[in-house]
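These are the structures, in C-alpha cells.
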Structure P
Amino acid sequence: MKIIAFGGSPSKNSINKKLATYAASLFENAEVEVLDLNDYQMPLFSVDIEAEIGQHELAKAFLKKIESADFLVVSLAENNGNYSAAFKNVYDWCSRIVGKVFQQKPMLLMATSTGGRGGATVLDIAANAFPRYGAEIKGTFSLPLFDTNFDIEKGMISNEELDNQLREIVKGI
C-alpha cells in the first residue's frame, strides 16, 4: 500500500507534517511518501491568473501524487479557525483541474495545534467539505497541546492515551 502524507502548513517545522509522518508510520507494510507544501508554492489563485497561465504545473504534480496513493494521511494546520492559506491555495488550484481533488482515496484526516482544541475547528470544516471533493474519510484524529503531547526528538506522540487512540484508529482502518 502506498501512502501519501502531508501537513497542511508551509512551516519548515510544521507540527502537522510531523503528526502526519508519525501517523503514516503506524500503517503496516506501507510505502510512505511525505509531501511538503513548500514544494507546491503557486501564485495566489484567481480566475484572472488561471486565464493568463492556465492550469499550474505544480497543481498537476500535486494531483499526480494523490493519484499515485492508495491511502492519504492529512493533518491540517488551523489558522484563524480555518485552513492555512498555503493549503487552501494548493486545494484551489487543484480543484480547477479535478473537482474531486482527493480522487476517491481513503483518508485519515487529522489536525494538531499547540492549543487545547488541537485544530478541532479546521478538522470539522474539512470533515464536512472533503467528501464533496473526493475524500473517503476513514477516521479523524485531533492532537491537542502538541508541545506537551508529542516528542519531537522521537517523532511520536508522547501521551500514551492519545497515542493509543491514534493507533486504534489506524488499526481499524
Structure Q
Amino acid sequence: MRLLLVADTHLPKRAKELPEPVWDEVARADVVVHAGDWVDLGTFDALAAGSKRLVGVYGNNDGPELREWLPEVERVTLGGVRLAVVHETGDAKGRESRCEQQYPDADVLVFGHSHIPWDSVTPGGLRLLNPGSPTDRRRQPFCTYQTAEIVDGRLEDVELHELPLRS
C-alpha cells in the first residue's frame, strides 16, 4: 500500500496550486494523508476527488468550513499499521516522549505545522513523520513531501522528496 504524506499546503496563500510532482504522487498513492493547514476548501475537494482514499485533519489555519469536514485527530489502521494524524505536536524539544504519551495506540504519527521535515522513532517504537510543506519552505532549503509503503503490516521505504524551487 503506497502512502503520500503532505501537510501545510496553505493554498492559495503560499502557492496557487500543488506542484505537479505532488499530483503525480496523488495518482500513484493508495492513501493520501494530509496533516492539516489546507487553508482552502478547494484543496480538500481536489484531493478528495483525486485520491483513492484521503485521510486528513484540520490545522490551526483552517477555518470553520474545513473544521466541519475534518477532525483535529484522525486514527486509522492501514494494512495492519495503526496511524494517527494531527496537525500540531508542540515544540521539538520533548516531542518523542510527549507523542508517546498522547498516542500510545499508534504505530505511526503523521504531523505538520512546523514545515520542517521530521522522521524519528521514539524509545517505545512510535514513528514520527512530518512531511514538511510542498508549497511553503519557510527556512528550509526545499519544499517537501513524503512517501511510504506499508508491506506485511510494517511501514517501509519512507522517503522525503524535495521539490524544485519555484521561479
Structure R
Amino acid sequence: MESVSSHKKWQGKARVELAGVKAEEVWPFLADFCGLNKWFPTLSTCIRVEGVEGQPGCVRYCAGFKTHIEHANENHVNWTKQKLLSIDPDNMTFSYSIIDGNVGFSSYVSKVRVLLQVDGCVIEWDYEVEPVEGWKPKDLDEFIGKGLKVMAKRMEEALKGRAMN
C-alpha cells in the first residue's frame, strides 16, 4: 500500500466575484493577516504569535474552524499556525504557508489575490498541498470555496454598512 505522502501534490483554486465592489476596498480586509476570523466561517480565533503584523515572517494562530472530519471528542479544536511568506499591496496579493497544526496539512502553500474587474473585483485563492489523510481533493476545494464565498459576502456587507454610515 502506498503512503499518502508519495502522491502528487494537490492543487486547487477558489474564485469569487464581487459585483460593484472595488478591489481597493476589499484588499485591506485580506491584507489584515491576523484578522481572518472576522471573515472566515467558524474561525473563532486568529491571533499573531510571531513577527510583525503584515510583514513576511508574521505567524498567525488560527483555531476553531470546522472541517468535514468529525471528531469523537467534542472538545476537539482544529488549529493551524500560518506564516506570511510574501505580501504585495501594489498587486493586492499575498502568500502564506501552514507551518504547524492538527488537521494534517503538510507543505501547504497558498496565494490570495484581488483582481480588478470592470464592475467589481475577484478574489482568487490558490493552494498546493501534500495529500491530506482523511480528505479528498474535492473536500479541500469545497472547504476553501465555501469559506471564500462566505468571506466575500461578509466583506460586501461590511462595505455596505460603511456606506450607510
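Side notes on the structure shown:
- Test item: helix-only ellipticity at 222 nm (-39500 (n - 2.57) for each DSSP H run of 4 or more, over all residues; to 500) calculated as -11500, pick one of P, Q, R: P
- Highest-scoring label, criterion being distance in nm of label points 7 Å out along Cα→Cβ at positions 34 and 66, among P, Q, R: R
- With distance in nm of label points 7 Å out along Cα→Cβ at positions 18 and 146 computed over the structures P, Q, R, the top value is the one for R, the highest of the group.
Each reported figure results from applying straightforward, stated rules to the coordinates on display, with no laboratory input. If you're wondering where the values come from, they're calculated on a predicted model, not measured in any experiment. Cβ atoms are built from the backbone, for glycine too; each structure is taken alone.
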